[in-house]
Structure I
Amino acid sequence: MTTRHELIRRELVSTGFVTTSALSDRFGVDVSTIRRDLAMLERDGVLKRSHGGATAVAAPGEQDIPYRLKRTKRLTQKRAIAAHAAGLVSEGQILVIDSGSTTYAFVERLRALNSLTVVTNDLRVAKFSAEQSGWTLLVTGGQLVEGVYTLIGDHAVRLLGEVRADWAFLGADAVDPVAGITNSGLEESKAKRAMIAAARAAVVLADSSKLGRRSLCPVASVDDIDHLITDDDLPAADREAYGERLTCVAVDPSVSDGA
């Protein structure tokens, strides 16, 4: 799947329908090229072609939710996960921070630290980090994914290959003991793999609704990460399969985010 295919898929997730003429104008390519793109994506099960365009075909829960919706979904759990993860970080360390609402909640919990280096492909994480006195910020660059503040593409992956960090903190669309960490987007999955490779230790931050599920694109096996931090809504019977890397953080039941 090329970057253009990835952006077409995301447009489908956002709107449910795309037209060949609009995609041709957007990407500056012939309509015939777009038709070939749509045919390939249909073979991959991403969409169903129709007259003049295509409609989305995606399993429930495997779409990229726009950030404006993600940021309030299961917010109490995300904040509890973020607070626990922040306890792993020490002054002066180098962190690679993935894009996402949980990782943004995590970086907010680091504001008390006076000296950090943050490498990120998330524009919101970048903005927050840039506002912290004493922090050093490195942004991966790349192509912006509309609505989710994520930078993707070969440029981002290359830069991540040139850095070495103490920690990588990643989000995930799905985590399963057998399938491992998976994501709905191919380009995001490439960036996540580069983040894991760049760091001495990798931490996945995922609320319990993401566990026991599988998504489209593989990122890493569970054995490739050092910590998996989730909330204590994960059933006790499901925990053993993740091994000692799993931490289930208590969530105050009296606090509700309405999600």
Structure II
Amino acid sequence: MPFLIAGAIKQAYDVIVVGSGAAGGQTAYTLCMEGARVLMLEAGRNYTPATETPMFQTPEQAPLRDAVTPDKNFGFYDATVDGGWQVPGEPYVNARQDDAGRFDWWRARMLGGRTNHWGRISLRNGPYDFKPYSRDGLGFDWPIDYDDVAPYYDKVEMLIGVYGNNDGLENTPDSPPGVLLPPPRPRVSDLLVQQRAGRLGVPVIAGHRAVLTRRLDADNLPAKLHPGNAEAQRILRDAMLRRAACWW
């Protein structure tokens, strides 16, 4: 994807997408795969995790021992480059400080937006989450329900690679067979917690995270995600083949 400055834009585009976070990124991906000419506008700068994010280091090795600072709201290893809880010129992110109306809104001024901060936690909202007012008398009901978005959950999980199990729990929707990757083997501490919690009737399950515990099925997934679109299938297949599994 080429990066352009305003003065260098010479051609016309079919669609302009504002923001490169989860919503903007998925929108641009879908449109590009259908052949649209897409211009993405991002308020922040380019960001390359491989070269800009310290990895495999401990807090003791960081400046100030990884203490929180105004520039790094989560410490030195925070991936934010131009954002956080306080953004100059954007007081609406946390304008009210009283307990009743306080609302903190994280802004990520960088390529990828808040996808740099989501911890790869990939949970599905359940049916109850879409109708809180009807169920509990609180908040507002969504104009859609879980069944409307379930097919898109399936597609995203196949596209990015999400591990987890189908546990059949209330308001924790299962994925169709073959969609989820296998979770990593539990640690001894996980098994002990699961054992003790089970005696109390509290289920302990593997989390759902976008971490590749095995290589994505590049031979079959592209055709499922982009049926009838040979070019999109080729692009996605190549991308999947370049992604390695994370061995635990």
Structure III
Amino acid sequence: MNYRAVIFDVDGTIVRGDTPIDGARVGLETAEDAGLNRLFVSNNPTKMPPAYQARLAHAGVTVTGDDVITAGTATTAYLSEFHANEDIFLIGEPGVSTQFEEAGLSQTESVEQAETLVASIDFNFSYQDLQDSLTILKDPSIPFIGTDPDIIIPTDHGDIPGSGAIIGAIENVTNRSVEQICGKPSPYTAQLALDRLGNPDPSECLVVGDRLDTDILLGKNAGMTTVLVKTGVTDNTTLSESDIQPDYVLESLAEFDRVLY
């Protein structure tokens, strides 16, 4: 198969925190030598694409902001497209709020004025946030949107709860399911990625990542070839027990040539 493009996950695939993962640079150079258009897609909602220039530079990768899509940029794009004139109540980090503000989206801290609720990772998530969510989402007409589904995030200092943990808590207390996840594995992010890559046929595009339920599922749903690397959250047991199966399994990106040749 002749591939034109590749979507790389970042955390757990290329870096862990700010530390490069062994073999990542080799795999990235293989993709470059093969002439593939590269895009980096992260489910981190708090950082804007320019922040990834420094992170990826540690792994020997030179990128621009246009080479990166995050859950934050995907959520901002989704809200701008479908909820541009609504007052957004955000439960999330300031980095998410800043992206909304820069896009000209209206935000409110009033539960009475809230017209859309967005949930994301929030290091100060509280009982009051649950109460506010319960109050707002009692109105079934108010959309419930999440930035990304990642329950656990691996860091240099161990695993931490992610956006998915907070979304789940809100779902439980409100008895409502999140209606739209904007980051991986959503079709919305898949289409954003294809648009950014020049709209190759999905069959000509690879997705490489460490998570079955986000990276691999995004690729499967979009008709792309999927590549799992075992440098992140997925181990052999998780892989064998999952209904989501990648087309290729690599120990690390150092083996990426196996996919291409």
Here relative contact order in percent (Cα under 8 Å, 6 or more apart) was calculated and came to 13; which of the structures I, II, III was it taken from? II
Where is distance in nm of label points 7 Å out along Cα→Cβ at positions 21 and 205 largest, in which of I, II, III? I
The value 94 for volume of the Cα convex hull per residue in Å³, for residues 37-124 alone was derived from one model only; which of I, II, III is it? III
Assign the value 4.2, calculated as distance in nm of label points 7 Å out along Cα→Cβ at positions 109 and 141, to the correct structure from I, II, III. II
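Just so you know, all these numbers are worked out from the coordinates, no wet-lab data involved. Here the structure is a predicted model, which is why all the values come from computation and not from measurement. Cβ atoms are built from the backbone, for glycine too; each structure is taken alone.
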